[in-house]
Each structure stands twice: as C-alpha cells, then as structure tokens.
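Heads up, there are several structures right after this.
Please treat every number below as a calculation from the coordinates, not as lab data. Quick caveat: nothing in here was measured; it's all calculated off a predicted structure. Cβ atoms are built from the backbone, for glycine too; each structure is taken alone.
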Structure I
Amino acid sequence: MFPYRIPLRDWVTAAVEYLETEFAFFFDGFSTLIFFLVNNFKDGMLFLHPLVLIIIITAITWYMAGWKNSIVAFLGLLLSENIGLWEPFVETLALVLTAELLVVLLGLPLGIWAARSDRVNAVMRPILDFMQTMPAFVYLIPAVMFFGLGLVPGVVATFVFALPPLIRLTNLGIRQVPHELVEAADAFGATSTQKLLKVQMPVAKATILAGLNQSIMLGLSMVVIAAMIGAGGLGADVLRGIQRLQVGQGFEAGLVVVILAIILDRITAGFGTRRKS
C-alpha cells in the first residue's frame, strides 16, 4: 500500500545493540547485584528448616491479617512442603521479594515526583500506559538480550512488568490528599519534606499499599512467564507440566503459586488495616 516501510524494527535492533555495547559495564554490575540479592534471600530462607520458616511466615500473616488468614497460610505452606515444592516455592518468593524491592526503590520516588509535577505526570502517563498494555512476553526479549538466560533476566522482566501500578497509585494517592490538609501544613511552616512525610504519605498510605499489592500480584504472574527464560522456581514446574502434558505437575505448581499469592496479598492488604488499629 505504501511505497516506503518505516524501518522500526531496524531502529529498535540498532538501539539495543548500542546499549549492549556502550553500557555493558552497567548491565554486568546490575546483574551481579540482582544475583547477589536473590541468592541471599533464597539461601537465607533455605538455611532455615522448612517448619521454622513456615512458622515465621504464619506469624507474620497472623500479625498483619488475623488468625483466620494465618491458618490458611499455615496449611498452604505445609501442603507446599509436603508435595515436594518447597525449594521452588522459596526460589519464587526470593525472586518476587527482589523484584518488589526494586519496584519500591524506583516506583515510590517516581510516583512522588509525578504527584508533585504536572509536567512529569504528563510525560510519565503515556510511558506507563505503554508499559501496562505491552504483552508480558515482550518483556522477556530485552531482558534476555541485556542479561542472558537465567534468574537475573527473570527478576528484571518481573520488576519492569510490576512497576507501573505502584507509580500510578502513589501519584494518585498523593494528588487526592485534601487541599485543606496541605494548606494547614503550609500555614504551620512545614517544609516540603515534612509535608510529604507527615501529611501526604500517611493520608495516601492506603492507596500506595493498594499499588504495592497490585504490583506483587503482577510480579507473581510474570514469574511463571519468566520461567521460559530460565528463571526457575515454581514457574519452571508449571512450564514442564505444559511441555510434557503432565496435568498433575502443572496443577500442583500452579496451586502453590496461588498459595503464595494469597499469603502476600493478605499480608500487604492487612498492613494498612493493622497500622490503623
């Protein structure tokens, strides 16, 4: 139809190759950091006897979300250990914790920045729209090109995929703080930092925690997809079940992913409630 085809794929390929060449030192350093974090999370949890870690997670769930949810967590964790998926469970938890640590470290400041600047918000909004509408599998391509195969690209893909909700809801929560409260803080001579930490963040806490909760759920969904590039964990068991048509194996691994999702959801959802009471 058109005599000239826009060489979009060539531009993207050239850009990726340039980044690989010119910023190899950055990607190597970042890969080392991610590998260090994931391995320390994983080794620290595997060092404990499964029953000890089960009791710790159950106690956290009880404190944050009540005794009913703690019973569900306890039984679900016992089931995960009983069916032989404890190590993949811990690997997946370590991957999610590492990705969420990066999400909080980057997403929270970006959300605050967007809330404080309409210009930044205008620039960031289409970028977040693009990130959230892009199919999850597409994130695997640059992750593999920059970091190879294995655990690190799985963490990076999970981090990028789970980042937008926290930025959006941090921005939204701060912008929804009543103007009267902000004006009262100004009247008392509060600095910009004091106003943020003592007024805006506490009032927006529920919305920010909702963003963190959504981020964790997206991260767990990406963990399974990331098994296609060697991320391991429960996603690898789900993938093997699909490839070998072993319905039981896939179901068991999928069930443990659901158990992990429920535990993390109840803990993050109960955090704000617990702090209110």
Structure II
Amino acid sequence: MAGHTARQASQPAGAGLTAAGEIVKRQDPDRFLTALFAPAEKRGTLLLLYAFNHELARAREVASEPPVALIRLHWWREVIEGTFKRHPIAEPLRAAIASGELNGADLLAMVDAREPETDPAITTTAEWRDYLRGTAGGLAVAAGRLLGASDPEALRPLGAAYGAAGVLRSARTLARHGRCLLPEDCLARHGLSPEAVTLAPESPDLAPVLVDLAGEGRTMLRDGASVRVERTAIAAVLPAVLAGRDLHRIAARSLPASPGPRGLGDRLAVTAAALFGKLPAAGGR
C-alpha cells in the first residue's frame, strides 16, 4: 500500500500535477525547472521532496513567534517518524519513506537544520555556512540519494551554494518581513546589524555585505567543482547552475534589489548543463 501511495505521489493526476508538484511550481520555480530533467519515474518523488523542503522553510515564515515555528518543525518530525497527519504531502511523504524512495534520516536532518531560523540572528559566517550546508545542502544530498547518485554527500556544497544565492537574492524581501538571515559578523564589518536591516529594509547599503557573502557562495561552488554526477542524478545539482549565475551578478553588483522571474539565459543555462551533464565553472555567467 505504501509503495502504491508513493507511486501516486510520483505521477500527475490526469493532465495536471500532484499537490506537491503544484506547490513547487508556485513556490519554488527554480527547483521546479531543474526537476523537469529528472528521470520520469523519479520526478514526482523529487517534487515531493522539494515540496517538503518548502513546508520546512514556511515554518518560520508563517509563525508569529519562534516557538510556534519550532512546533511546526516538530510536527514534520512526527510525520517522518510515521505519525499520521492530515496534509496534502504528509501521507505521500510517509509512503515514500516506507517504500525506501526517500531516506528518513536525510529528512530529519533537514528539519534539524531549519532550527537556526528560529533564533534572533545567525551570529557568525561559520554558522551561516553550516546553516546553508544543512538546509539547501541537505536537500541536495537527499535529492542525489533519491536519483541514485553514487556519492550523495559530495553534492552538499553545490546545494549550499544555491542556498547562499537564495538568501542573498531574497535579503531585501526577507527584511521587509522582519527577518534577516545574513550573519551578524559580516554585517558588523560594514557597520550594520540585523536590526538595522529589518527596521529600515530599503535604507541600508547591503551591497558590500552581499558581495562578501557571494564570495562564500562561490567558494562552495568551487568545493563542489570536482564532483562527477551520473546523468540520472544531474537534476539534483542543476540549482547550482543558477547559483553560479546569481552569485556572479551579486559580486558584480548587477542583481536587482528585487529580482523578477528567471530570464531565458538562466533557463537555457540549466538546459545546457542538463543536456551535456556538466556544470559551469564557479561564478560563471
């Protein structure tokens, strides 16, 4: 029964997408694009994994107070451990774990990695790197394992690089919602603080901070540059293509404060990497 439910989660209903697919298409269009290059028989479960990641990210976004976010994260721990919960992706997620398609330990690690988002601030750049390696990096590991990568753990820095680019792309948007995921020590080097960023999100000159942290992201890309990924698992690392392009723009101070939808160049870069099975050099255009 579990395997049947997991297969249902991996297949569109009629001509449309599953609930998980709809969530990812709407809320995480970058990963939706890259998931299209996964093998057809794995694509639905990959979208389910990405929808789960979105729900973890939402834990702090929708919570009025940090303790409420911790409760939401614990709710997902219980789902992974087998507790029945009513949610569009909870039952398919439990089924995918039961069938062996998804690794429960990977998912629990992703939940744990979200806890720093409930803290008042991320104190140091080292802690920021660890946070990214656990969240977006952990997601890349789980995706790689699902798609049959021979060394899923080797994908962690590439996933973390995409996480870094995502935090930097969304820094102003997060600040408008009273949140700052930039490390305090880097902000302090440029005369800023998390409070200064969130109290007046349009005022501080964040560009020097973002440039510094883009360098951290590009280092993550270089750390993953030697990874060899099987063609069947290439979708797990395709977000790194977009990370390289975004980090280049941030370092060149050419990324808009509120980036819009992906342009043709980004989509073609992902397609080329998928077709040729090769990621571009760190920070390439």
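Remarks
- Calculated for structures I, II, FRET efficiency 1/(1 + (r/R0)^6) of positions 19 and 227 (r between Cβ atoms, R0 = 35 Å, to 0.05) is largest in I.
- helix-only ellipticity at 222 nm (-39500 (n - 2.57) for each DSSP H run of 4 or more, over all residues; to 500) derived as -18500 - corresponding label from I, II: II
- For 1.6 (distance in nm of label points 7 Å out along Cα→Cβ at positions 51 and 259, calculated) the corresponding structure among I, II: I
- Among I, II, which structure scores highest (criterion: relative contact order in percent (Cα under 8 Å, 6 or more apart)): I
- semi-axes √(5λ) of the Cα gyration tensor in Å derived as 30, 23, 16 - corresponding label from I, II: II
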